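The numbers here are math on the coordinates, done by the rules we state, and not lab data. Everything numeric in this text was worked out from a predicted model, so none of it was measured. Cβ atoms are built from the backbone, for glycine too; each structure is taken alone.
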Structure P
Amino acid sequence: MGIKKQKQDMVPFQTKAKKISGTSYGEVMRNAFKVYDEIKKQSKRRPYIRSAYFQKEKIFFDYFREHLFQKAPKERMKRLKYLKATCELIKNSKTGPVEKTELFEKKEILYRFAGVTADKACFCVQIKEDRKKKKYLMSCFPMEK
C-alpha cells in the first residue's frame, strides 16, 4: 500500500523519445542495442550516461544487461522498448525520484524515476547507488496503471 502512494508522488519526466518500435524480439533487440552501442562508443571503458539529477555524475550500465537477461524474452522485449526514453530521462531529468534503502544492504539506495514517452506510455527507471557512491542503471520497465 505504501508503494502505490509513492508512485503517485512521483512526477513523471516527459521525454521526446518514443518507444522503440518492433513486433518481434529480434527487431526490438537490434534497435535497442543500436542505442546502447551509441552510448558505448562515447566511452573508452565502461558505458555510462551523465545524469542531470545527480549533478552530472556517471550512471554506469554494468548491471543493466545482466539484469535484463535474467528475464524471459517477452519481458525483455517489453523493457528494451523503453531504452531510448530511459537514456533521455537519465540525461535530462531534474525531477526527484522515490528513494528506497535496501533492507539487507543498508548502504545501497535504489532510486526510481518515472517517465512518459512521446507516445504517452508510462515507464519507470531504477538506479542503484552502492556503498562506494557509484550509480548503476538496473532496469527500465513499463509502469502499471
Structure Q
Amino acid sequence: MSSVKVAAVATWLAGLSVTGLTIKDLDAIKENMQVGDWPCLVPHPVNYMTGLGVVRDSFGRGQDVLTYTLNYRLYFRPVTGVVKFFGPYDELIDMVVLVINKIQDTKILSSIEDITPGISAVGGVEDAAGNVYHGCDFTFAIREFYETS
C-alpha cells in the first residue's frame, strides 16, 4: 500500500533551517499571527494542495508519478502605520532568496523525485484574521513516485 507524501514533505520543509525564519508544519497554522511569530513560513490555510495530477507508468498502474503543488505563505513583518509599505521590501526579498536557496541546496526525500520552488505573489499578504503583512506566497511543485503493490 502506498500513500501520497504530502505530510512528509510538509515535515521536511518545516525541518529546514533558514537563518532568521521559522518554518511551520501542518499542525501549526495560526489564525492570527502574533509578535514573535514572524518572520515565518506556514502552509497556506487556503488551497494548501493544488493541481494534483497522475502520470501513469507505461505498463499501467504500479509506478506512477504524482504531481501537485503545495502552497506556503511567508509572513515577514506586519504592515503598520509606523513602517512605510515598501520599507522592508529589500529585506523581504533577501528572505525569499534564502528560502529558495535552501530548497535548492537541500537533499530531498527519497520518495520525492523533485521539489521546484516558485512564487505566486510578493507584497502584502493577509493572515486568516485579515491582518496585512509584508510577505510572499510560495509554490512548491512536487513530483513524487507513487508505487502501488
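Assign the value 39, 39, 28, calculated as Cα extents along the principal axes in Å, to the correct structure from P, Q. Present the calculation step by step, with values, prior to reporting the outcome.
Working: P: 39, 39, 28; Q: 61, 30, 22.
For Cα extents along the principal axes in Å, the value 39, 39, 28 is produced by structure P.
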Report summary line: Working back from -5500 (helix-only ellipticity at 222 nm (-39500 (n - 2.57) for each DSSP H run of 4 or more, over all residues; to 500), computed), options P, Q, answer is structure Q
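Among the shown structures P, Q, from which was the value 2.8 of distance in nm of label points 7 Å out along Cα→Cβ at positions 25 and 41 calculated?
P
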Query raised in the report: Which of P, Q yields 12.4 for Kirkwood radius over Cα pairs in Å, for residues 97-136 alone, as computed?
Result: Q
